Structure P
Amino acid sequence: MSRRAADGEARAAALPRDGPLAGDAVTVRVATPADLEIVAELRLSLVREHGENLLYSRMRPDAPVLARRHFAAQLRSPDEVIFLAERDRRAIGILRCAQVRGSPLVFPALLAYISSVYVIPEARRRGVLRRLFEEAVHWCRARGLIEVRLHNAIDNEAANEAWSSLGFEPSEYLRVLHLE
């Protein structure tokens with residue numbers, strides 16, 4: 001376990017488990033271009049937290065600049081949405097959901113893909129992910145989408161448990177081979 005993950009678990013342990021955030025209502029809203037800085041910050045926090053993972057271990061030095069450019073385009077896209085969870089007007093979580101094409105060989109032709117999911121360590125296990133996910137499901141249903149997919153790190157037991165609790169089932173492994 002990375003020191004960063006251990007520190008986050010220590011902070012989270014100080015909060016009551018599996019209940020609402022004491023005295024603070026969590027709201028979820030659609031991010032706008034005005035939220036670009038916080039969207040990029042939360043996404044970079046996810047990459048940093050999982051820096052020991054094969055996919056995230058080689059963060060580029062210009063990642064903050066690239067993140068802003070990348071997320072600015074996503075915030076303008078008509079086929080995706082970024083949800084922000086907030087407590088006392090402070091962003092505590094993020095979830096991106098995009099409408100994408102499926103394989104032409106199997107159904108469905110269109111589906112939803114969830115990515116860029118992150119909840120700050122001190123707000124975890126308080127229903128924030130569930131609230132973000134509920135909004136994503138509502139968005140998907142409004143578009144007539146009948147399937148949601150996502151990838152998460154295979155070694156992230158907390159994420160595996162959280163996604164399973166929301167009804168997701170594993171269907172394949174993403175494998176990586178660095179040729180350098």
Structure Q
Amino acid sequence: MTEKEKEQFSKQFLKNLEQQKKDSDYNRFKKYLNLPIENWPDFNITWDKDPNKFYLALDSSNPEHFNSEYPYGVSLATVELNELDNNLNSRSQRTNNEIWKTGDQSVASCINTCVKGKKLTPPIIEIHENKLELVVNGGNHRLAVCRAKIVNIITILIPNDQKKVVSTILKTLTWI
């Protein structure tokens with residue numbers, strides 16, 4: 001086998017391994033699809049506070065896209081989920097009855113991530129165009145899982161250029 005053939009074989013081998021890993025993760029989270037909340041396994045929600053991973057808050061994003069969306073950066077904060085829900089625009093609201101209506105694979109994947117003990121990227125909360133309400137720009141499924149698990153205090157990301165206004169809307173907001 002030539003060096004070039006060895007290199008191609010090695011690349012293909014690694015690609016196959018990566019696909020097997022993805023397939024394995026898919027099969028793991030599939031078991032949670034449409035599972036009633038009362039039948040979910042026990043797990044805790046832990047937030048990933050690593051700024052190098054914040055770009056993951058925008059599903060299927062990359063660091064360059066994230067930085068172009070948030071040129072002033074984002075900040076971490078905690079807030080009472082109930083207060084956040086009361087200030088979300090209706091398009092960003094979801095009840096436990098709606099948890100499996102949209103993005104069921106994302107919800108199941110989120111559950112699987114938590115069951116495996118891995119961290120979730122905090123959702124990104126922004127000011128709605130009406131300047132009175134908030135919207136979820138990334139992380140609605142993560143918030144849905146938090147609601148279902150009755151998590152009272154959650155960690156969120158807020159664009160730095162919106163911090164002042166968001167602070168006036170959310171009274172239980174605490175900057176990290």
With log10 I(q)/I(0) by the Debye sum over Cα atoms at q = 0.08, 0.16, 0.18 Å⁻¹ computed for every candidate in P, Q, -0.26, -1.11, -1.42 is reproduced by structure P
With relative contact order in percent (Cα under 8 Å, 6 or more apart) computed for every candidate in P, Q, 32 is reproduced by structure Q
Taking distance in nm of label points 7 Å out along Cα→Cβ at positions 97 and 161 for each of P, Q, the highest value is that of structure Q
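Throughout, read-outs are computed from the coordinates displayed, never taken from laboratory work. On a predicted model such as this, the values are computed, not experimentally measured, just so you know. Cβ atoms are built from the backbone, for glycine too; each structure is taken alone.
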